[in-house]
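Each in structure tokens, the structures are laid out below.
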Structure I
Amino acid sequence: MNRPKIRLIMIDDHRRVHQALAAKIDFMEDIDVLAHGSNGIEAIDLCAQHQPDVMLMDVLMPGMDGIEATRQIHARFPNVKILALSSFDDQDTVRQMLANGAAGYLLKDSSMDELEQTIRTIVAGQTVLSPALIDGLLHPPASPSNEPMPSPIQISRREQEVLQLFAAGLTNPEIAGQLFISVSTVKFHITNILDKLGATTRAEALVIAAKHGLV
């Protein structure tokens, strides 16, 4: 039985990026490119028109950037998975995209195999970051005082274990196997973690947790 194709829209203000990506995605049998846009305003309009599964979103664009477009699309169309695809690797940009609802962040120099796998992974409900970005998010530069800031967020030992594992990219069943607990218990802990962090997505939780030194 054939699975339905993943419906995708590409947003980038560089025509060559569209051409290069579209040519390679054509070889991915389960991914269909529906439309192209060049800024955040077009991204919102195209999302309303096509209701895609995934949007590849550049960050720096004229008119409306990818951060604001991601915020608005995530608020209006929460089922649409937004994958940031950018040449910017600074941590502030990554954090803003994730905090505003992006399900993943890849650098434009990522391989096509990595892009293909990431698209499928975020459709399945997981958060994905380029390996080059993860270390910077989880281990930000020390403050000049060298004194760690105490976190006002209190989580239990078990929640800390779950948080560390999903920060490392493990799925719910994999976390359950590591901790010898049920998948439903993992989901319960993750719900509590999101609530305590004030996050609505795993990606946002990861950013908040890193900011407070919890991962």
Structure II
Amino acid sequence: MRSLTFVSRVFLSALVAAGSATVASHAQTIYNNGSGFNNGYYYVLYSVGGSATMTFPSASKYPGNFQVNWYDVTDVVGGKGWITGSNRTVGYSVAYLQGYNNVSLYGWTTNPLVEYYICEFGSVAAGTYKGSVSSDGHTYNTYEHLQVNQPSILGTATFEQYLDNWGGSSVGSNHAITTGNHFNHWQNLGMPLGAFSEMIFVGEAWGGATGEINATIW
């Protein structure tokens, strides 16, 4: 799936290059590529083609707030979250959203190396259907997808993607993602997880898209 392959490349580029690409936490605008910390949250912005910016217009009042705007991008991924994933309830509210392909809680584990998505808007459905899980008042369909010799947080590697796809969220309301429900579901399906790396609530768009997202996490 094109978007999922891009995201593997996206976060590898942003995280491995953090020493040179990271923008100071007090910065108001990140242009095209950057990662770092803002008001206690970890952020990542990656784009190819066109242009993209990330700002934090309400973060002084709502620390998890971020905004990403993009124009004519080949691919863009941007969002806010945590440098290490965990079993937690992630609250979020999306104020506005357009020109996107998916909005997901996204992350990695190592040993085994796994890339995972919990999709709230749009779709990341790909690979082998494994079943479904009910969480936070709705049902996610689960897929497992093998990535062969693709970029990862450990370099080029072969790894599994675990994809829980709902996509029916709404703008302007508070929502929750109980990550432990998804992690336990995958383990019960024989889809093991390893040590948690970053976990980011991201918006993604590709294929010449123009759009924006403004969201707050907590």
Structure III
Amino acid sequence: MPKLSDVQKKFLETATSQYRESLPGSPAEEYLASRGFQPDNTAVGKFRLGYVADPLPGHEMYRGMLAIPYLRRSPDGLWTVVTMRFRCIQPGCEHPTHGKYMSSPGDPPRLFNTLALIDNDDTIAITEGEIDAISATISGIPAVGVAGVETWKDHFTEPFLGYETVFVLADGDDPGMKFAHNLAKKLPNVKIIPMSPGEDVNSEFIKDGLESLKEKIA
């Protein structure tokens, strides 16, 4: 995994802070509320989500999108950012030049919310996508997100091997179950927890509330 320069790190930290300040009252805040994340939810605040109202140079293509920083803990105990993904929040995301999510050009796939790997001892969960990882974490299930079923890399495997159980919170469709079973081949400690047919972690979270997800892994 290529290391970021000090200039790149500073840029990402500046972008995270600026976009976070633009979130209150923005369309992105409304979008997050529609996904069950209320503005006063301190658990969501720790993810430093933001809104690209005034893009920094190089981020012009992400104007009007939800900003999702990938946070890491620096050696001095403070936070740093290794990359940022962007989520289109237009209804149906019918933009002609991009899909729902965008990454910086050439940026390799990374795990989202790896802070959960530091803060939890015996169990961890894996979800498909950042929003699902946030939903699980808010529900009391520390979770790491993978940015799509095709983005798992071999070097992602090792950090999960020391856990007693790795819950794969699988989308309730064929691609979701395929992803879960592929992970089960790589990790001997996997327990697959399927969502209801047609649902994902976030939609289950919205429909049935915080406790419903915890009940699934009980």
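Between I, II, III, which one scores greatest on mean count of other Cβ atoms within 10 Å over residues 74-81? Don't jump to the answer; show the numbers that get you there.
Values: I: 15.2; II: 25.9; III: 11.4.
Answer by largest value of mean count of other Cβ atoms within 10 Å over residues 74-81: II.
Can you say which of I, II, III returns -15000 when helix-only ellipticity at 222 nm (-39500 (n - 2.57) for each DSSP H run of 4 or more, over all residues; to 500) is computed?
Numbers: I: -15000; II: -4000; III: -9000.
It must be structure I, since only it matches.
Every number here is computed from the coordinates shown, using simple stated rules; none is lab data. Here the structure is a predicted model, which is why all the values come from computation and not from measurement. Cβ atoms are built from the backbone, for glycine too; each structure is taken alone.
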